[in-house]
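Some structures are shown below for you to check.
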Structure I
Amino acid sequence: MDSAGVVVRAFNPPVRAALHTRCPGRRRDDRVPSVVGRHARLELVFVHRNGQTVLAEAYAEPPFRVGRWFAEADGLHMILTSSAPGIFGHDHLQLMVRVGCGARVRLTSQSAMQVHPSPDGATAHLQSSFHVEDCAQLRREWHPLIPFEAARIDQRIDVNIAGGGYLYWSDALMSGRNARGERWEFASIAHEIIVRRDGAREYLERYRIQPNELAVSRPWAAGDASYLGTTLISGRLIEPDFAERVHIGLGRLAGVRAAVDRLDERVLLTRLLSASGPPFHEARRWIRDCSMSL
């Protein structure tokens, strides 16, 4: 595997040859060989040009790769990919995304991220920052995070929105490898997401789950749930009756516990719990479809 970072400049979604284009001097890969594949960053810049959203610049250090992208009306859908089987203790991965004025971007993951334990109990670190400019739209839809037995991860997410920018955020967490009967056996998950609009904090979510120190399965915590999800919508006018309709609709789905809160006239928060995958994924799809009417 090439240890050097790769810079991409592409001006239209169909241009695939650009994925292998190098632009020396625009970025510097200053990693020492011993951390290649463990310390890495991915930078993506999307802009609105000639009536379309295009990937204007990209920089990827292995194991990150510049994933495939597809046109969606006047927007763009990109699948974020990695050549690694997951994230491990001592890993430090960084993701930086900028969505320019007028651009419409949907980012999805290639699969669930697996968090592997380290023999020395080290923590994996994942840091992400997203900048959504005025009149831009970012939809981020992630597969559930799967922490393995004894795994540790610390993930920090910083979202900055300008003016009338729009954000749809959907992430999820599993209690472990449920098919193997592994539930709440990881060592620690630390999670933080901060959403700011024009520099003012709009939403903050911060928690740390350490199953050895906390009875996660107690009734007023996760209960029997093995799938936990959060969806945040920010930047569109949300009528009170919309939040109520979403709450009632989710309540009709079997196998899912849900709560919907209208935090502000332009901020909607949804929480999901489920003991199994199919109803959980159905609920996430239902929320996504509802959001398209805003």
Structure II
Amino acid sequence: MKARVQSAGRRGVILVLPQGETVKASVSGVVYRDSGGPVCGDIVEADTDGPRWRVTAINERTSALSRTSPLGKPQVLAANIDWVLVVCSICSPPLRRGFLDRVLASAGHTDLRCAVVLNKADLQDEPEAASIPEIVRVYGRGAGYPVIPVSAATGLGLEALESFVRGSTVVLTGPSGAGKTSIAMMLNPELDLPVGALNVKTSKGRHTTVAARLLHLGHDTWLMDTPGLRAFSIDHVPQDELWTCFPEFLNLERCRYRNCLHDSEPGCGVRESVSAGLVDARRYESYIKLLNEIREGRAASEGW
């Protein structure tokens, strides 16, 4: 029968059966050889011999969120997704626009739809907080991503977020400490999930989710909560395709050269738009940093 992978580990998977029951299952060695193994969200073929379940095949994925692993290989984090929700806190820990841009670019490379969820919006008046209107200007009006301010602590924005995800399969991803698990419980208070505290010295969160897991929120709505990530490398994206992962670049004046990488080439429409204030300078700076990383094949940095 067909089943959906709730979580995957080294020793097997947990499946959600059509009736809603969850079972543990082993995975055929052929499946690992042919596909690298199942991930959270996969639709698989499974059979049973009494109490033992076994995954025998993985159905073709309609979509997947990937990054380049620390070993330099593409790593699929979740599959069969309608929306990627990139969760960032506006402070504690501080918002890392570089991390946000990496995830958006990686998702954009495979045409995944993305939204930005700004958690801890109740802390907007804190001196170190990122400006919500500024993020809305750059990522909402500028790049076209839905931006949803929320607070897992107070419930602010809950109704808007519930309406946005209803009837979809969405994946929550973001750095440790941003509040992904808290947001999952905000959407379904019946979930019993561990929530980590922020390290006061480093302003980084602890990993409370050790593997991606599929959670049912009701109303045919599914949410994938992924582990907090310290880095999100996108070396798997070809350098000549990276610019297409920045939506605000797509409808600008054409460049002089068809193969322009929007770096130092003369007659570049993107750089002219940045100079004219039509494209956010920090988004363009992120693009150049990512382009250089892909060129050099170096690992993603934590610092921006």
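Results, tabulated for the structure shown:
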read-out: Rg and Dmax of the Cα atoms in Å, for residues 154-249 alone from the coordinates reads 16.4, 47; which among I, II; value: I
read-out: Relative contact order in percent (Cα under 8 Å, 6 or more apart) - highest-scoring structure of I, II; value: II
read-out: Of the structures I, II, the one that 15.8 was derived from, the read-out being mean count of other Cβ atoms within 10 Å over residues 242-249; value: I
read-out: Structure with the greatest value (metric distance in nm of label points 7 Å out along Cα→Cβ at positions 66 and 98, set I, II); value: II
read-out: Highest-scoring label, criterion being distance in nm of label points 7 Å out along Cα→Cβ at positions 170 and 258, among I, II; value: II
read-out: helix-only ellipticity at 222 nm (-39500 (n - 2.57) for each DSSP H run of 4 or more, over all residues; to 500) from the coordinates reads -6000; which among I, II; value: II
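No value in this document is a laboratory result; all are computed from the given coordinates. Here the structure is a predicted model, which means the values were calculated and not measured. Cβ atoms are built from the backbone, for glycine too; each structure is taken alone.
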